[in-house]
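What follows are several structures.
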Structure 1
Amino acid sequence: MQSNGSGALETNAAGRRAMALITHGVVWTPAAGALAAVWLAFETGVTTFDWVLLLVMYLLTVIGVELGLHRYVSHRAFRTTGFIEGALVVLGSMAAQGPALYWASTHRRHHAFSDQEGDPHSPCLSGSGFRGWLAGLFHAHMGWLFQPVQSDWLRYIPDLVKDSRLFRLNQLYFVWMLLGLAIPAAAGLLHYGTVIGAFKGLLWGGLGRIFLVHHAVWGVNSLCHRFGSRPFPTREQSRNLAIIALPSLGGGWHNNHHAFPRAADNRLHWWQLDVCGLIVRILDRAHLAWDVHYPDAASFKGQRRPDAGMSPSVEG
């Protein structure tokens with residue numbers, strides 16, 4: 001018995017070390033790639049192709065995260081075809097933020113315990129004073145990644161675990177992540193016709209793009225729980241922050257989202273740009289999305305309430 005217990009502890013410790021190594025690689029390798037892209041820009045300049053490659057890959061993968069992993073997988077805000085589902089999950093996986101089911105279970109846990117003990121990335125639980133405030137922002141932005149908490153899939157995503165197609169897409173996560181690097185590298189090789197061109201494609205459309213996507217999405221976790229407006233008095237500290245809504249393609253309307261977590265469109269006013277919400281509305285009009293949930297501000301009576309109002313497995 002003692003030997004078995006020791007072996008289990010060693011296995012768990014080895015698993016934690018492996019996860020820590022992967023986390024450091026996923027966080028710091030894109031940062032290094034972004035710095036290399038900036039250095040190369042000073043050395044050789046930046047072409048229109050480089051900017052276009054960066055922009056296209058950025059837009060596709062942010063849509064994959066915000067519309068795919070967040071609204072479609074985590075919240076089931078709409079239904080769509082198998083092809084579109086696959087495209088959204090693959091694009092979201094290219095952002096290198098973890099497999100779809102891991103992402104969804106973590107996010108549903110965030111909604112279940114928003115800004116309370118148990119929330120994996122709240123900025124409000126790191127102590128008082130200015131140092132606690134700064135520590136909370138860092139923790140919510142990226143520090144929580146280095147303190148991984150495995151959310152119980154049977155508790156948070158029992159509906160997703162039973163989805164065989166989604167489960168298969170989840171299992172191929174590392175294939176999709178590497179594809180997100182291989183595509184821009186291949187595009188650079190085809191355009192420039194040189195190995196250096198492939199390297200530029202890898203930096204601009206691959207690693208540098210992942211770095212930007214990371215911080216756009218992480219900014220919702222950190223900044224949108226500290227800065228901005230609160231038109232709805234939800235139970236947590238979510239806020240709408242327009243400066244984050246633009247790079248996150250609509251995710252920055254975070255108080256709207258916590259008030260109506262299952263809504264496929266975060267926009268409640270004409271001036272609130274939500275690119276992902278617009279895409280869903282287009283899919284809806286084209287009959288490529290159905291069972292689409294839209295926000296109804298009139299239904300929110302102004303009382304403080306749990307942001308989901310239902311079990312985590314249903315609402316997230």
Structure 2
Amino acid sequence: MAHKIVIIGSGPAAHTAAIYAARAELKPVMFEGFMAAGVAAGGQLTTTTDVENFPGFPDGIMGPELMDRMRAQSVRFGTEIITETVNEIDMSQRPFKIVADSTTCEADTIILATGATARRLYVPGTGDDELWMRGISACAVCDGALPMFRDQPLAVIGGGDSAMEEATFLTKYASKVYIVHRRDTLRASAIMQQRALDNPKIEFVWSHQLKQAKGDDLLKSIVVESTKGEGEKELEVAGLFFAIGHKPNTDFLNGQLKLDEDKYIVTTPGTTETSVEGVFACGDVQDKKYRQAITAAGSGCAAALEAEHYLAGLS
């Protein structure tokens with residue numbers, strides 16, 4: 001017998017969907033993954049320290065703890081969680097066929113909540129066992145307001161709209177923000193460029209690339225190298241933020257769903273419906289604009305409600 005709902009993913013979108021589906025007596029099964037896309041079960045929040053913008057936690061909460069609580073809530077209401085990574089889905093058959101590391105099952109509906117992985121630069125000092133999350137982040141909106149960054153010089157790596165937006169956001173808290181870009185022109189839209197260029201707290205470091213991050217327990221400085229052969233320089237910064245894009249975790253779908261030019265899942269506006277009937281998508285795998293825990297959770301709720309409505313139509 002096929003499961004009514006299989007949820008693929010383990011972040012706020014996945015667990016919210018699971019909680020709603022479980023409380024509706026749909027007995028959801030969740031494949032939370034095993035280091036899928038290089039990230040532990042729980043998604044991007046497991047790589048974050050203090051989360052201060054998720055409602056209900058006035059004193060903040062550590063990212064891993066928040067995800068542990070969401071997981072416990074899913075389990076409490078009856079979600080079956082399988083710690084395996086889904087490698088393949090066959091959407092040509094009904095019920096759908098899901099193939100994971102050592103488990104194969106069928107589902108009447110699927111909720112995709114596999115997220116998107118922030119792109120990082122791996123140079124000396126930026127590794128997981130070095131200064132990553134000790135002054136180095138890939139989400140200024142998530143981490144920029146932390147006390148450790150207030151009134152300190154910070155750096156953003158990138159040259160697109162996201163880099164301009166994140167640098168501008170950081171000027172609310174930082175004493176100064178460097179934008180390090182490997183070229184002497186930006187990819188960002190004209191309006192975003194001008195906004196950053198006009199901000200007195202932003203200084204551009206043109207035609208340089210990150211070579212090293214330095215510090216002891218926390219980031220103290222970065223070394224950047226000229227892309228024009230003009231040598232290196234060291235910038236004293238308390239924070240380094242990568243703004244070089246995200247990669248949605250959609251490779252395993254093998255082209256069976258409609259994706260946009262950046263490989264995000266396309267959903268019908270105002271819904272979580274995908275191009276395949278009975279398959280729903282929520283969270284960062286279909287949201288390239290907000291990418292926040294709370295917006296992911298909201299879309300997970302929507303996906304569960306829409307899947308429940310779809311299942312009611314099958315009976």
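The numbers here are math on the coordinates, done by the rules we state, and not lab data. Note that the coordinates shown come from a computational prediction; the quantities given were computed from them, not determined experimentally. Cβ atoms are built from the backbone, for glycine too; each structure is taken alone.
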**Message:** Computing mean count of other Cβ atoms within 10 Å over residues 90-97 for each of 1, 2, which one ends up highest?
**Reply:** 1
**Item:** Which entry (1, 2) yields the derived value 21.4 for mean count of other Cβ atoms within 10 Å over residues 18-25
**Value:** 2
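Hey, semi-axes √(5λ) of the Cα gyration tensor in Å, for residues 26-121 alone derived from one of 1, 2 reads 28, 17, 11; which structure?
Traced to structure 2.
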**At a computed -17500 (helix-only ellipticity at 222 nm (-39500 (n - 2.57) for each DSSP H run of 4 or more, over all residues; to 500)), which of 1, 2** = 1
